[in-house]
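What follows draws every value from the coordinates through simple rules; no lab data is involved. Given the structure is predicted, the values throughout are model-derived calculations rather than measurements. Cβ atoms are built from the backbone, for glycine too; each structure is taken alone.
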Structure I
């Protein structure tokens, strides 16, 4: 925060750059405090938020087991408060940055990329946050390195300290990921020689590489669809979900989305075969990216090519990429059967919630159909998703990238499992090709809610933890409110 002397003849600050400024009503220098909403101050506010996230994560994050403090300890409590204090500051900084992006002189894409780098820096060396999935990634990479069938067995077969870090739910579950990601995880395990701190840093760097690909693709996708590149970067790359879950959580969704974005850029640039290969590699990280091949076909048809040749060439390129990638990874084709990996019994996907509620009701009524409730709702959800996808593409949507974003959002919403970072599947492309500002605003509102949805340790919440999380968020709101109030106080008149 900067203080400076202001005189009665000084010009008023520009409205697009300041929330408020305190100015004297009489001559004579006074000390004036201002709270401008400019790019530098957004940088500082967001940096403060991610710094608190990293600091709180040291005791409340998804720590290795020997370092994990007792949930009721004072250190863990303070860490939880600090994390949610930081989350709220980050969301506020992002919202204020959105005002600048919508203003008369928006920051350039290059300036926004600098903001992203500044905000992400404290998270680089922070412990994993909001999920323990990164330990599963490392254990699965170790299994591939040891020539164990990662699709037939869970990390429990590996044994040892690394397997002990995997969440109990997934220790006996095969990997649901494709050979491209498992090859990267195996190479990373070999490079770090199984050292956990180095492995965690390597996984985060891999996720940052994916985020960098996303950030590189967004402006190009936006320009191709006559959208605003700065707005696309703000919503698709500086989004709190990206920082919280792709960077701090080191999720492999970052690599999937980065490759998907590059593939779409290639397809839009009249290189459909390269686009099909890149999108296939993305799907060999996580399967939902496979829908991108539909966009490649549609883009070719819009460019004047007939449907059948466009489809056949795209499928041929995808098949060739799949064969080569699987052969290089050496994992075999078990990933096809792993697509039906079971989901958590406590997963809060809409179909899972409805299935559990229906099962409980049937159980009270004494019906033998109660165990079938959850599978039935999952099947219904997949059917609804299939119908919605057909409707989206049957219309021959004028914005194929936007249609793909809607499709991925549908898959995430109606699938059998959902996590907050799954929202990024569709959000990334909706940000790049949103047809209107109102669509971006609604998407941003969903982001702000989901950013607060998961505890930093990645486990289920109890009442005490919820109270601490709410306290941290409330404290940040109080700080922001007080800063806003101070900015609007009348200047104290100097007395003789």
Structure II
């Protein structure tokens, strides 16, 4: 017998006013207070605007050093840090899908066949049936929505973290490459110094044998040549270590890498200038780590709401429908069996303080995320300011360092001419040579420091990150963890 339509809808009619009554009695859990962490009004360090400004997304190409770009691409493809970031994206995406699925009803299918007697009087029979079971927990107080929002924020954070890892790997490779080129340039100076000292020692020894130089001068010249050889060996070892660091980062065979490095030996890369926004807030909006920290804060806030909702009543609705066939003692029957309900209300009464503790733990995690965000904001401001100070300092020192290097070279040449004419002592010659070499090495180190400051500024400004295109590329990377 079929039930009247009104009776079949009765459970829904009862569930609706019950849900409305519970919603009217409850309030959505309060969101934690917003974090006050304003960026400075203006930069305190001077900004560089003397050259042609360039876009950070294409910055490495502006070095006009194809090998550097190749090394960065190779290191990013092999980096375990980037591989971990891609897996975090995949995990966060799966969690987001799972959290979103709880907002809708769940549907399960079943089928069964039973043969037997229900009691001693009933004949042997077979009951076959199939059905669909549906269940739905009504999200009255926003707990499931908060869980979904938290999962989405974690996914956004993971995607930004992927780009932060890319920027970090690129900056690390560039810093090691710069260190190698500076080491090679200093090695050239050290080799020239060692050769000059060796020649002076040879000539002094010949003069001493002829009686024109004292044994003291001969010993001094020999000691100076030996010292130069030791410095040359140490400098060569430092360059070899820099090559091995690049081998480990880029995953290129050492012999192949040395062959690729040879044409540009001792030549420091020259980057294009970076545009720095006048307002710190604009520049800091480009940083993926700050965006990730902000999304972690949003996720922690949503998790507070989720834990608070778990302390409130829960309403769920179930139902089933499916065909059935019965055959026993020559009596058969077929039809559709269905049911709506039960409409269940769960009221948390006593749990030993577990739910309250969960709320406290979620609030503590939110406070931790807020403190982390504030700390990262301060660190970001500091990194940009420090890079700007270094750039300004190296620019200010450049002319003086070049003048000093040229002056010491001129002094050494004049002293060497006087020494060959017998008007200067070997002590004066060695002192002039040492000053000239040190001035040249200091100039090379200043050039390295300036390029390093540009790299630091590139990293401090987020490396060209944006919350649209780059997050889409991060999503693509996360969808295929082994693609890069």
Structure III
């Protein structure tokens, strides 16, 4: 794809135009070249978009659609994404530096998400509940109204689809705030929605700072729900503001996920899974398996194979088909990761791999950091308690299962976990005891749009994905139909 600098516009209330805020640029993490210019949205832009969304959602062109008619629009969006799949993958690569193979997978996921929720809308059924008197009872679901969606920079197009698709399937209007530094895919999704025939005003995209655009979205009185993926600190702030409005939210926040390698594990599978779980996406994933607990009887063998695998990882230009590990999203973020590693070493950790920037001309201008493995740190160390969001793995031996479970759960987060074992009883027992929203057994970091995803503890709450994910964007209403032939006796 050409590195021509793009001029981007926002979609605000059915109109393509510049935001009203200051101009800023986005950079390609591989070499820090500017790839786009745009103007940030402001609080006034948020109000315009929300007011337009509130009006658009009540018009017959949207509110009057039957479920199968709304579904057909989502199918068109899915097809529109597929028609532009390679272009969208390249745009995401330029935004956040993910290897192109990962970007293609995320674009395919986004298309599948719209198709799935189109099917969920088309097969939507309401419920006639069991009667307990001389009346007929039923439960209906109605769209909440205007929804605010706030997405992160690490997997933009997939995160945006997971919020847009169910909200649209439910009949809501959506004001989408993408991460400031990765606005391209959200803007193109709005264009695809427009071309698919979704009415003007139903989807707006407002790039800009979270402290401005995100805050205004959460506070706006016409916004009836916030769907947020991002950092825990920001999520807590959103929840405080939402409480003032009694507004429902879904918060997918941080993680510090453990992976457990049992003594009977297939080491080839376990090593490959641990490598993929932490070093794909350069560790910039909320579900990254950043703490590997390995049984002491196989610890040395596992470590030897793991380090050999790390040495074989291909770190480099995300445009190359062979690249496995790309740059971190920014120079600033790389400095944050470096500080965590230096502190881990100061806490007694021993660097087994990485812990430095790669050398050589291909890496000179980019925000690259080598896949890093550290052993000898305590599970209580900051390196093992806080989300680093980088390619850093803590290797921890274990011998007693009770202590293992306690250490895995002794963390503020509870988003995901992995278990590697040949014994289904061990997997079932550990899976039930781990305090987390997702447990992978003999695999890691695989997802299905048909399976709910959520976190516990400081990893957030509320569900995304799954057929019932559409209900997150509805109000439930009960109707009672009197069948009595005579007037209510009390009134006699």
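Numerical summary
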read-out: Among I, II, III, structure where mean count of other Cβ atoms within 10 Å over residues 114-121 as derived comes to 19.2; value: I
read-out: At a computed 14.4 (mean count of other Cβ atoms within 10 Å over residues 242-249), which of I, II, III; value: III
read-out: Value -22500, calculated as helix-only ellipticity at 222 nm (-39500 (n - 2.57) for each DSSP H run of 4 or more, over all residues; to 500), assigned to which of I, II, III; value: II
